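Just so it is clear, none of the values below were taken in a lab; they were calculated from the coordinates. Remember, predicted model here, so these are calculated numbers, not experimental data. Cβ atoms are built from the backbone, for glycine too; each structure is taken alone.
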Structure I
Amino acid sequence: MAHAEACAILRPDWDGTSVSAIGEAVGLLTAPMGLFLLAATVMAVLVRSQWGGLVAVLLWTAFITFVTMADSDGQRPAAMAEGCVGPPTLFIAAAAAICVAVVLYTMPHKSGD
């Protein structure tokens, strides 16, 4: 019963198929916050802004923290056991890779002496 309640709360439109790590990553990246962060990251990269890249990386970090730790009532483990929520590990790896790429791309380059 607790599993069904967790899925009803976290994923009310769940169709009953088990969510994989790929499905969870796609779901989180296409959520409104994920799409906003992707757009902000693209903007920071297009203008090659260190400050914009820093803000994007900090927002990615906040989003990852929210996804993994903002479960005050303990519904996420029950929902994962039921299958309506997948493990966020692939999403975390993708977000970390995006952050590393943004930092490396927007860092200042030394000019030749």
Structure II
Amino acid sequence: MIRLTESIHYEIYGEYELVVLKIKHSTREVIIGDFYGDVEKVIISPDEQYCIMAGCGIIVYSLKEPFEQYEYEKNTNQWREWCRDGDVWIEDIVLEDNILIIHILDS
């Protein structure tokens, strides 16, 4: 696994197309994303309320209990996803003052 980012309480890793959340000071690990072609970038919000994953679309995962494991096409309050049909590739994301800036890869 490759560490993608970390904060005070969390570490986020990529392993092939999966994104794995590790809760520090615990043995708990949860799959929080699955990307066609791997994840490009992950950001944890400064207040650790959510993380944003980008690659083939975007997933915003809420960093709170019950820490549900990610599943395709599941409706839940744990995460939201956009542009996940394979048509939009995100090159980069930046979070500034709680505003998400998205850089889409030109085809």
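Remarks
- Source structure (of I, II) for relative contact order in percent (Cα under 8 Å, 6 or more apart), computed value 45: I
- At a computed 0 (helix-only ellipticity at 222 nm (-39500 (n - 2.57) for each DSSP H run of 4 or more, over all residues; to 500)), which of I, II: II
- Top of I, II by distance in nm of label points 7 Å out along Cα→Cβ at positions 37 and 69, largest first: II
- Taking mean count of other Cβ atoms within 10 Å over residues 29-36 as the measure, the highest value among I, II is held by II.
- Source structure (of I, II) for percent of Cα pairs over 20 Å apart, computed value 48: I
- Distance in nm of label points 7 Å out along Cα→Cβ at positions 21 and 53 - highest-scoring structure of I, II: I
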